[in-house]
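What follows is a set of structures for review.
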Structure I
Amino acid sequence: MQPLAAIADVFRAERTRVLATVIRLANGDFELAEEAVQEAFAAALARWPSEGTPTEPRGWLITVARHKAIDQIRRNAKLRELVAAAEPELGELAEPVGDDRLRLIFTCCHPALAPEAQVALTLRTLGGLTTEEIARAFLTAPVTMAQRLVRAKSKIRDAGIPYAVPEPDQIAERTATVMAVIYLIFNEGYAATSGDAWIRKDLCHEAIQLGRLLIELLGDDPDPRGLLALMLLHDARRNTRTDERGDLVLLEDQDRARWDRAQIAEALELVPLALRRVGSTYGVEAAIAALHCRAPRSSDTDWPQIALLYAERYRRAPSPIVALNHAVAVAMATGPAAGLALMEPLARALGDYHLWHAARADLLSRLGRNADAARAYRQALGLVGSDPERRFLERRLAQVLE
């Protein structure tokens, strides 16, 4: 392997571990640690091609970054008084790397931070995405995203948010926040809320990698397994969800032969483990996705079982979106009239949600109520954000107007 390629492999494999440790060694100073790690990798690019890759590249990088951080503190007159306090901590490398990555995850997803800041900081520090990449993924100006990241880091510093794993009595609640952030990242990649691209593969990939990391760090906890299974099952269908023009392809019309069967098989092994925890909403969602992926044809889908699972999902964590999904499943299992009866009471909660109007329009069309369906499609079009979804709804509207 060429030296530069080897260094690139080390960067991909070790960046998060090195950064997580250096943030701890820098007393939770994210900006100082990021700069020190960047300088350490720059030093590797300068020295490893001629000197060879160290036997323990991660340790080499942490040591160099540690010294870079100390040098930066010494150079900064305003922080000179911190040297005495920082040097003892910066000299200790004994704590396990796994604990450092847990600290990093829980700090990035601290409930004191705004949700958009949690997402941005997670992608920046754990995913390794640049500010420009994060901004592009969320259709935000780079300067706006940069400001968001600065504010998040300032909040951590000024509010004294500890760079630490939560206490045992807080771990379950905080883990739920972490998983919610990861799933939010995945969903924005899987079905973008705005823009001309409905699927953003890079965000799906980053979320799945973060899900794997969470399992690695939390051991036997069933919930992260449910989250990873759910993301893998959805992502396995990614390449069939749009056609060559970028237009949407409904689940019932997708080419199932093109689904990623290896990814589905991996996920199916995780689902029973995820369901071991009573109350695991991700496990139930993964079980629903598994039923879709197991069906050889759309007509073979076990809609009655899916409807039951959505009812259970609603019992565990009620929400209007889950109620809408349950109504759709009931419509598929027993007919559009039954589904529409469950859907109509959601008008107050979901009146601003384009998919509620689109789902109503579909059921109204199946019942032959084309005029009502057309009105519902027009309402959905007034709320939709992404261009592929807009084109899909326009086609459906044209069909009911024929």
Structure II
Amino acid sequence: MGRVVITGIGIWGCLGQNVDEVRDSLFSGKSGIGIEPVRKEYGYRSMLTGIVPKPVLKGVLDRRTRAGMSEEAEYAYMASAQAFRGAGIDDDYLLANEVGVIFGNDSSAEPVIETARIMSEYRDSAMCGSGLIFQSMNSTVNMNMSTIFHLRGINFTVSAACASGSHAIGLGFMMIQQGLQDMVLCGGAQETNHMSMASFDALSAFSVRHDEPTKASRPFDRDRDGLVPSGGAAAVVLEDYDHAVKRGARILAEVLGYGFSSNGTGGISQPNSDASYLAMTRALDRAGLQPDDIDYINAHATSTPQGDMYEAMALARLFEGRKAWISSTKSMTGHECWMAGASEIVYSTIMLNNGFVAPNINFENPDEQSARLNIAAETKQTELKTILSNSFGFGGTNSALVIRKI
């Protein structure tokens, strides 16, 4: 099996629109969460969301290309362009070499709603134009990235709820390990418009702490009242180690392990500590590591009462009394959904290369389960070598990734 490394990372989200901005936000414990009043007008219980600016692509991409890009594809373009630049990959390289693309994306609501509105108003499909079909498909990110960046390798979308971005990286890792690709662009993307999360809000899963938006996302805290939706896009360039060394690439981290599981029992939105535990142990086994080898865990913890509790139970089975720091960056970002598994690998790579653990902000009062964990409520400046990152999603899909510094 070949070794797989990360040679480029990119991010466009509520903590910043490039790696440097995001690094500073993570280190300082800065929240990217705010209020969007249109959500209340639209009928939401919660007005809270991660505040993500829309990219300005006029003058960057031609009009025809832009017409086929969904909101999440625009975010993904910005993140992917950063990742390729960081990896030292230019257009000439992409035209001359085969590069794959695997992105996590599980919905594209706004163009679907817009198509239905046009059809209801005009009763004429010609009024929809040609772009909405390319915006509305779950594969909207992949089809746009492959076309814009001339990617001619493996090309598909992972649709696995809030574990989508993590599974995308895991599958890219396997492709390269098995010698099927030398390089794969992997990531996750999530639209943030108010149309995209109404059905999620209907579950009463969102925080309604409107008086203190930056304190609304409280993973592992006793007083958490729900998650905060967020989004954007994150991208990583995965590459065969020998291939990266040969072309003189800067190696940011090595991907050591990918673990997965499915709950298989309970309700469709019911978390499961045993299945979470299995995904983590599989990732560690694949990496050839023990719990004592892990320096930091980027927890999935979304700030929901049940989800955090079950993950804390699984984490305690492996890490109670051990050295690893634990935090959930969702305390600052909110839940970036389909993007989260990829963005949290970007956050973890940033921490590896800058020697710190980002804080689990708003962790003021532990509950019975989180009291068993070594949670970093404040930034910890410390050398990190090996990180475990968890991602779990509706339907019981679980993913865990292990990365280390070289």
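Details
- At a computed 4.1 (distance in nm of label points 7 Å out along Cα→Cβ at positions 118 and 214), which of I, II: II
- For 30, 27, 18 (semi-axes √(5λ) of the Cα gyration tensor in Å, calculated) the corresponding structure among I, II: II
- Of the structures I, II, the one that -10500 was derived from, the read-out being helix-only ellipticity at 222 nm (-39500 (n - 2.57) for each DSSP H run of 4 or more, over all residues; to 500): II
- Structure (I, II) behind the derived value 22.4 of mean count of other Cβ atoms within 10 Å over residues 254-261: II
- Which of I, II leads on mean count of other Cβ atoms within 10 Å over residues 14-21, largest value: I
- Comparison of I, II - label where relative contact order in percent (Cα under 8 Å, 6 or more apart) is highest: II
- Label whose coordinates, when FRET efficiency 1/(1 + (r/R0)^6) of positions 46 and 390 (r between Cβ atoms, R0 = 35 Å, to 0.05) is calculated, return 0.90 (choices I, II): II
Any read-out appearing in this document is the output of simple, stated calculations on the displayed coordinates, not a laboratory observation. Please read these numbers as outputs of a predicted model, since none were measured by experiment. Cβ atoms are built from the backbone, for glycine too; each structure is taken alone.
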